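The data blocks that follow each hold one structure.
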Structure P
Amino acid sequence: MDLFDKITSSMGGPLGQHQKWSHGYYSYPKLEGEIGPHMQFNGKEHLVWSLNNYLGLANHPEVRTADAQAAADYGMAYPMGARMMSGNSIHHEELENGLAEFVGKEAAYLLNYGYQGMVSIIDSLVSRNDVIVYDAESHACIIDGLRMHMGKRFVYQHNDLESCEKQLERATRLTEQSGGGILLITEGVFGMSGAQGKLKEIIELKKKFDFRILVDDAHGFGTMGPTGAGTHEAQDCIDGVDVYFGTFAKSMAGIGGFVAADKPIIDYLRYDMRSQIFAKALPMPMVIGLKKRFEMLKAQPELREKLWVIANALQSGLKERGFDIGITNTMVTPVYLKGDLSEATALTRDLRENFGIFCSIVIYPVIPKGLILLRLIPTAVHTLEDVQRTLDAYSVMGEKLKAGHYREKVAEV
């Protein structure tokens, strides 16, 4: 078969098969205007619950000023080259040092992109004789990192400690023969369900098993814990996390990420992570802009407090109206509904066109067949009026769904 024939016949697999009717509306939509709770979609104002702008920093005046001044001072090209060769700067190092101290680790290393960074962290930490044990609902960046691993990997049921222990037992038997080590990977906050990873309980298993733990805290960094340092701070187990990963794309409303650990581990990663060694350094305007965002994250706890006021009001209001929001114990707010693809598209279109409510829709294969997931992301710049408007719209939508109003009403866009 010709390579391109194979590609076009599959149309990108389970997600790509929907592109003919979904592209531009349900997938790859265009949100326009100032980043915030109210943006334009298809020429109309929408109340948006789809942006991971947790602390509302994306368009904060102080952030915009810092970004603009840094761009004027340095341009987008500086520094040129990979950091190892010619692209390092005092600003990159200052940001790393501040992040390490904040999340309770000896050292940190900046990553050009969070997704790319996680793939490369995994690739660097393990070799053929090592075994990876990971949560079944790990993010795609973790899964892609696992695909690069040439050794064994064992998956445990999501947040199931008994299953986790069984996989650690399997990994231990294998490494006793191979002489390798064990890396356990989980998340601080799972981005779809909003559940916290059971970090503290998993760390307790170190008393029985010899392993290291890598935590992807993309959603937890800046939002969880008394100071916003992360989910490991919220669960009072900072020291037990061996390698901590955070992203700038969520609470910091930027690009890139970082990895933090003991200094010898970061020194090793700094000289071994191919995705960073052979890639251009983060541009100076972004680094200086991130320093400003980081400063505000630490100095203005009221931003995080406002986020939680909105999240709690939204979640309590949904539960009072009988909606299933699963087991979330974070700001991520999933709404689980029963229905098929046609109902999912029809109710989403109704929310957008008739109520001006824009949220992300998730269907099979990301979640099981027969379920619809509408994911709401509260931020510090939403208001209680926004919450009430959304709850009112969801109440009407929920009644329509129960009455079969959306059945066979496939949206044609």
Structure Q
Amino acid sequence: MTRRSRTTALAALLACALSLPLLGAVPASAGQDVPTASRAVRAPSSAAEPELPAPSGPHPVGRRTLHLVDRSRADPWVPAVGYRELMVSVSYPARPAGGAPAAYMTTEEARLLLEARGLGGVVPAETVAGTRTHARVSVPPAPGRFPLVLLSPGFGMPRATLTSLADDLASRGHVVATVDHAYESVGTEFPGGRVLPCVACDEVEPGPGYAKVVPGRAADLSFVIDELTGPGGAGAALSRVIDARRVGIAGHSIGGAAAAATMAADRRVRAGANLDGDFFVRPGAGLGGRPFLMIGAEATHRPDSTGTDWSEAWDRLHGWKRWLTFAGAGHFSFTDFPWLGDQLGLPDPAVPLSGERSWALTRDYVTAFFDRHLRGLPRPVLDGPTSSRPEAVFHRP
């Protein structure tokens, strides 16, 4: 595939990202190219800044941003750099305090994301960057020691896409590290105003080629655990409130594949979840019997769906496991985007599940999973269908 065709494929993939709730799009399996809609773009109905959903737990949420550098390995996409660097947003249970509201993303990151999918000048970058969050910058952590959950975003997507999930988990008593993998996002701003492009987007062939991304992400996530739980790491200031014996990981799209791969390589991870992503790399040795959750869109991740490797992965999971699909969901229903689309007055008619409902279902099942397996709390919602959540279908193939 030529550089031009890969760029075209990336543009098609990104059309399902921030714009998924802004334009109609045809849902597709994670990791596949997704065609954009041919309909005209309409302007947002309101110029007001959108706001993320309020966290559901009892804790206020704090936020710290870390720049982590792993000098033990070269960057897999730009080896000449000589090291691997990451940007990480850490959300945590906080004491009631003041503090400035945490930013959603920088204006430049928002501009690049919008331009990459053809929305430059349609949705102002300042509007997306100014999305109001419910976390406060660098406020003191709440007393106690909490489980650590890592989140990895979809291919080409910035870590901000999982902000609502991160902050909700933090409000429920978890420390949450959301990771931007260098050169794998359409634009991530690093200290000094450096914005790293998505080199991987030009290097990776769509489809099976995504397997090249997974090992590097697994190494990234293990390094983040080192830095947040070790006494000398860049996250040492938070290590005192993290219980290193209780670590979980989840990811959207290829981030879900990275979650499984990290568990296979790192015994410190006790539980993992894949949100609508194919695995690409086989889960090793059944993940040692550790619990794993698979949640996907009904259209693409039912047991009878074609073009997905979930059935094979399911057979290789030997511990506690669940396979759920949400009726009416799209690939990005598990991220902030449908909620933001509704906030902007631009819902996607091709995805029947509303942004509010997408968020409620994702929150209920993902937080229940980590509450159960990292905090030891009973969460009956994971035991089977409920009348209050008819969209969620449990599969036992």
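For the read-out Cα Rg over 2.2 N^0.38 Å, a value of 0.90 was computed from one structure; give its label from P, Q.
Attributed to the structure labelled Q.
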Among P, Q, structure where helix-only ellipticity at 222 nm (-39500 (n - 2.57) for each DSSP H run of 4 or more, over all residues; to 500) as derived comes to -8000:
Q
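If you rank structures P, Q by mean count of other Cβ atoms within 10 Å over residues 95-102, which sits at the top with the largest value?
P
So if we calculate distance in nm of label points 7 Å out along Cα→Cβ at positions 127 and 359 for every structure here (P, Q), which label has the highest result? Can you show the working numbers first?
On the way: P: 4.9; Q: 1.7.
Ranking P, Q on distance in nm of label points 7 Å out along Cα→Cβ at positions 127 and 359, first place is P.
Where does the value 24.9 come from, among P, Q, when mean count of other Cβ atoms within 10 Å over residues 247-254 is the thing being computed? The partial results should precede the final answer.
Working: P: 24.9; Q: 29.1.
Answer by label: P.
Values quoted throughout were computed directly from the atomic coordinates according to the rules given, and no laboratory measurement underlies them. These numbers come from a predicted model, not from an experiment. Cβ atoms are built from the backbone, for glycine too; each structure is taken alone.
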